[in-house]
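Below you'll find a set of structures to go through.
Just so it is clear, none of the values below were taken in a lab; they were calculated from the coordinates. Just so it is clear, the structure is predicted and the values come from calculations on it, not from any experiment. Cβ atoms are built from the backbone, for glycine too; each structure is taken alone.
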Structure P
């Protein structure tokens, strides 16, 4: 199991992989990890799942079957035993990353270096087709970007993205442990005090260079208000992306493209779209599948469109397989724009 076939398909159809191929890919990933990964070998010995039965139906039927077979990974177990999820004898280039720690103790997960190529293919295609960034940044108009965030996958991802547009990047690392609690209990000003070095360096860069692209979180966008006329693109993720924030950005940053992203340490960023005053996000198939679910008569079912359920996802890559419920709810939303698969909207923890 390797990345060659996956990347070949994504290069041709990064947002249009077909369901039949997705199902075949998922089956191969599950079969590989059931044989080679310590955690999943123990699960198969205990539950004896039948892959022929699991992968008979549609993607949504397969998704429900996987969750109803008891294949979900406990969050605390994953957090404490991350090495059990690395396939034995895996020959890729693995790097371990930490979660941001804004909500709870940091978790650790691993990526193959080739996954960054798969993630980048998805991000570039989505940003160009939805937001037309390739028409904004080119040889005659360079992207000059500044990005806030924790070190790790986040830095690698945003660097590769900016460079792909021929841009230059200032990356300002930040300590994020417990920031959501501070924001919730004390407000944005308290967050900015904790992040004083970031605030000072950001001001220094903004006063010296003509930055036209920013990647940050909602509480930090106030740092860019004095320079709003020069900011063409604002890429935002994290707590606080809602209708009120959309109104604030629209009023404060006139003419700025707002691009919402949903980030998670095991799969990186997912691209969002603003629809009907809501933000809808779409996973990067086939490596990440997500649906809101609920219990119906003791059985996990994907909710109907527009209905809210608990976020469930499958991360399926050669180097890692995780089946998990997230500690938040979201709406199920239909395919939109260039995406050929369902998304989720208005996530709330």
Structure Q
């Protein structure tokens, strides 16, 4: 009977643990580790999109993993702890797309004591004046995947559905699909780009605000300007780019859970919004950091000309690894510019 009761209790406790994790609660053992880690903070939170970009950072000589607690596994993520260029860091991989990036960044800023968020990786290029391998640091980010798709037959002067209630707007602009039709009527009409609805921690709870362009931290951007025109490797084995890649501060980057391999849409994003880097995660990292009142910056190396258009534009399979390495190189150089641990950079 005694063995039966013990076995029964083990089963009950095991089920309880499964339910605890299934409900998204933090196990006590994990909470204890988080508390220990936070005593040594604040940290720089570093978000990488995928293993492709993460592994070069973990293999960098500038990164030294923590000997006492190198990582914590929670919610399907591995939060790695260590020092990068002598700065305490928490490194995490988000996974593909806006939802993954948003969830991961929110976990990062909620669980750990941070002083800033850095995001890096590769991106498609929407500016034909830049080259594959160039590292871009945009001053603003926007989510370009929140649309109000207009009813067929309505024109640009017609009010959008739910516009009068403040849910949608025509202020940002639109893409008219019929411009790209083959001389036939296009039932798709147009889509109007929308700002994000946000709830900043500094605002009134449940009182929404709207934002389309999210600015990176001015102090971080000022430091990043010191890296502008830094020359980077241009060859993969015997295949070389037309010139050495460089670091460029650009005006804008745009993100959506859409892979852009289309020259017409690339041209539209560049001409309409002056966007350069186009990818799938950075705006989510920017939105979360902005709402949480944390300084952030994004470093994205160009892996291809989105949709093609030059003699090397479709060589992403060759040069993506070079772009990933370049993004890590500049991330490390940027971290080295930050004030020593214990001092504080003044966010502007």
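Assuming 6.1 is mean projected area of the Cα convex hull in nm², for residues 127-198 alone as calculated from a single structure, say which of P, Q it is. Only structure P yields this read-out.
Can you spot which of P, Q the value 3.2 was calculated from, given it is distance in nm of label points 7 Å out along Cα→Cβ at positions 39 and 95? This value belongs to structure Q. Once relative contact order in percent (Cα under 8 Å, 6 or more apart) is calculated for all of P, Q, which comes out largest? With respect to relative contact order in percent (Cα under 8 Å, 6 or more apart), the highest-scoring structure among P, Q is Q.
Which one of P, Q has Rg/Rh (Cα atoms, Kirkwood Rh), as calculated from the coordinates, equal to 1.03? The read-out was computed on structure Q.
For structures P, Q, which has the highest computed value of mean count of other Cβ atoms within 10 Å over residues 79-86? Going through P, Q one by one, mean count of other Cβ atoms within 10 Å over residues 79-86 is largest in Q.
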